[in-house]
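What follows is calculated from the coordinates using simple rules that are stated; it is not laboratory data. Computed from a predicted structure; not experimentally measured. Cβ atoms are built from the backbone, for glycine too; each structure is taken alone.
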Structure I
Amino acid sequence: MSDSAVGDSENLRLDHVLVGVADLEEGSERMGALTGVTPVFGGSHPKLGTHNALLGLGKDLYLELIAVRPKVDHAGQFEFLRGCSEPIPVGWVVATDDRRRTAARLVDSGFTPGEFLAGGRVRESGERLSWQMFAVEERLLGTSPFFIEWGDGTLHPSADAPQGCAVAELSLVDPRAERLERLIAALALEVEVAEGPSRIELELETPAGRVGLGTVS
């Protein structure tokens, strides 16, 4: 798979992969040991109850470690992250330059896009990142991607994330593989799909060699 999975008119491309961990500090240390590059703290998502650390995977592409923030009582759909004993891919994100056109493309292909949701977080520098996102049929996490349109003037998170790793392969396993393949084809993305119990498999080329996350031997 290329560093940037490219589509058509909306400039669709792989933006980032979410990797769940139970504790952000411990998860960052674990990723550093696995890859030879340690993610750096990105910021918090106050509305979601989560925070993240980032690892660059090349231009406009990154890995987002995500965990529930300490002292958050309940983190909604992200509550399951507390049980992630090892870093595991839990979602993937496609960037678009025109979210409305992308949503219309999905409708034309027989899918139901969810509502547009405004998001944002404040970097440690105090700079604010902003975006609009939407999912397919309201699923923000899982083998189906969700979509992001970065706000004007927002510095892409990969720009100052620690580099040295790259995506070797992103593949999806889902019990409804045929439907997922149809979605991927509608977006003209290069992502492998197989049938089986739902999971995301991410292979990274790193200074420490090839590292697999979510893979089943």
Structure II
Amino acid sequence: MRQIKIYIFIFLFFLNSQSFANENKVGSNYIEQFATAFLTEKFPSSEEEKVLISVSSLDPRIEIKSCDLPLVANIPENMGARNVNIKISCDDTAPWKIYLSAKVQITKAVLVAISTINRGDTLNEDNVALNFLPVNQLRGNKLDDPTLVFGAKAKKRIAKGRAISKSSFCLICKGDFVTIIAASDSFNIKTQGMALSSGNVNDQIRVRNTRSNKIISPRVKNAQQVIINL
């Protein structure tokens, strides 16, 4: 009986020793979560932009010492980089530091072709939608307002998954018949015309008045109308 009690005591002592040792260790999972939380605060998401963060895993064989002070994280290199190195450090009486690599991908909401759009096709909700794309893949000013695009015609082939840019479509295209609105503070006059050049909202294009045969330079109002202020 005495021998059994001794075995139980040794077993409990061993368990308590292991628990105490674990409580004083900073595990790799904690370090990775700490780094992720740090990056999430540094690169917050918004309605217009989403941030995807991926922190590399630490080698589980690495033994990390305990730290009596709060851990400190910083990025010694360029904050705007896609691949970053995070330094996690402990500044207590037995200081230490460890580095983790991470990927920070910033995506932006833009209008994207959800199916292949051929030249002359009309852009609408069946082939264009708002999706998030990595900002490092975007070139020039990309659009995020469907009202500026729907009803327009593709000037060239737009591959599936590609962002929509103003150069890839025309709200009014050369050869289209349009309604000309001559507007002043007191009256509006409407007549018909034919576009001699292409353009999008607020672009100034050349239009021939089909009644007078006069060439004017109104601005694009929408997919069917141009306006000139008197």
Structure III
Amino acid sequence: MSNLLPAVEVNPKGQPTATIIWLHGLGADGHDFEGIVPLLGLSEARFVFPHAPKRPVTVNGGVVMPAWYDIQSLGEEERGMEDEKGIQESARAIDALIKQEALRGIPASRVILAGFSQGGALALYVGNRYPEKLLGLMVLSAYEVLPGKKAESQRANGLTSILFCHGTFDPLVPVGEGREAYRNAMAPGRKAEWHEFPMAHEVNPEEVRVIGRWLKDRLGEAGSLQ
């Protein structure tokens, strides 16, 4: 498949039986969470960390940087003026990565879509709209984009297991926005988890342990983090 996003890949020693596509935050790149892989102890998972395209970001004075979409301002005041075009363009690029995994032998039902901050918001957006059932969604220190577009959601992932993690002292994405996204994702019969930690806009060791346990549960792998 041509025109795929460039990405960092971390493959297991043997044949992968699942793929975790993990989207970085604003201004970072696919290497940002590469170092977390050894801490998770997943023996059969392929990790794909795509690089977002570079674009001007209004909230940062128009500086060009890796971004899944433009952000005009921080906080809830941004609602109603979100970069819908940019969000949809990036969503199509992530769709293509999921389809590429199917061509490599990993169906959507064995793909977990994850992301941090802006990447988490995009993972949630794509996961809600993907037409085939995914294995899980992981939303870290993020929020919901285009919440008024819920009619676009697909039934395929209405009950897909989902993990939310957030810092209670996050100055960039207030914890209230994460809680709201979690509440909006809850549905009867859905395994939706919420975990908050005394931290800022980051990932701490306790959260890594929660992520590792949740991923092992979704992938059906035994063992625990040391």
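Worth a mention:
- Value 2.5, calculated as distance in nm of label points 7 Å out along Cα→Cβ at positions 58 and 146, assigned to which of I, II, III: I
- Sorting I, II, III by relative contact order in percent (Cα under 8 Å, 6 or more apart) from high to low puts I first, with the largest value.
- If P(r) over Cα pairs in 10 Å bins from 0, in percent, for residues 66-161 alone is computed and equals 16, 51, 28, 5, 0, the structure in I, II, III: III
- Computed 2.4 for distance in nm of label points 7 Å out along Cα→Cβ at positions 34 and 114 - originating structure among I, II, III: I
- Read-out FRET efficiency 1/(1 + (r/R0)^6) of positions 74 and 202 (r between Cβ atoms, R0 = 25 Å, to 0.05), computed value 0.05, structure in I, II, III: II
- Entry that produces 2.3 once distance in nm of label points 7 Å out along Cα→Cβ at positions 50 and 186 is calculated, selected from I, II, III: I
- Parent structure of the calculated result 1.47, given that Cα Rg over 2.2 N^0.38 Å, for residues 122-177 alone is the read-out and I, II, III the choices: I
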